[in-house]
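Pasting the structures in now, so scroll down.
Taken together, the values in this text are just the output of simple stated rules run on the coordinates, not laboratory data. Everything numeric here is computed off the predicted structure, so don't read it as measured data. Cβ atoms are built from the backbone, for glycine too; each structure is taken alone.
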Structure P
Amino acid sequence: MNIKISKHAADRMIERGISKEEIDFIFNSESWDSVACSDQDDDILIAVKSVNGKKWRFIFNEKTGVLITCFPVR
């Protein structure tokens, strides 16, 4: 998947220490721990994946291919 990164997501990635290369790898591997649709918008998916032993949540628009934000799960 060729994921595009929103300005908000890019800013959060810097703050949270996850690189564009890691995002590309994650979205190209297509193996998620879990995936759910947003309650507010059917185009938005909420996906969870373990990255280097830490679970991350990725919010992205499946229709446009845009990563909205990402954050580690506490």
Structure Q
Amino acid sequence: MIHTDSDGGLIRFGPFALAWGNTDTACDFPGFTTLSWGDYSLEFGDIDAGNGIHLTKYDGQGDIDYTKPIVKL
């Protein structure tokens, strides 16, 4: 599955996904990029846990199970 537009995009092949969102200054939404495999995601930018690089595990229903910071900016 591939979906892209001017706001961001998603490329998914089986359990692998690459997603990104562009900065939206009108809504004060920072840009981000994620590399995901199943319920685990390596997140770059200011998504849920502040700006940086984070390893996030989801509970299988889309809710965050935990987030571990790798680099905080």
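Key figures for this structure:
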quantity: Relative contact order in percent (Cα under 8 Å, 6 or more apart) - structure with the largest value, from P, Q; calculated: P
quantity: Per Rg/Rh (Cα atoms, Kirkwood Rh), the highest-valued of structures P, Q; calculated: Q
quantity: Parent structure of the calculated result 0, given that helix-only ellipticity at 222 nm (-39500 (n - 2.57) for each DSSP H run of 4 or more, over all residues; to 500) is the read-out and P, Q the choices; calculated: Q
quantity: For 15.0 (mean count of other Cβ atoms within 10 Å over residues 6-13, calculated) the corresponding structure among P, Q; calculated: P
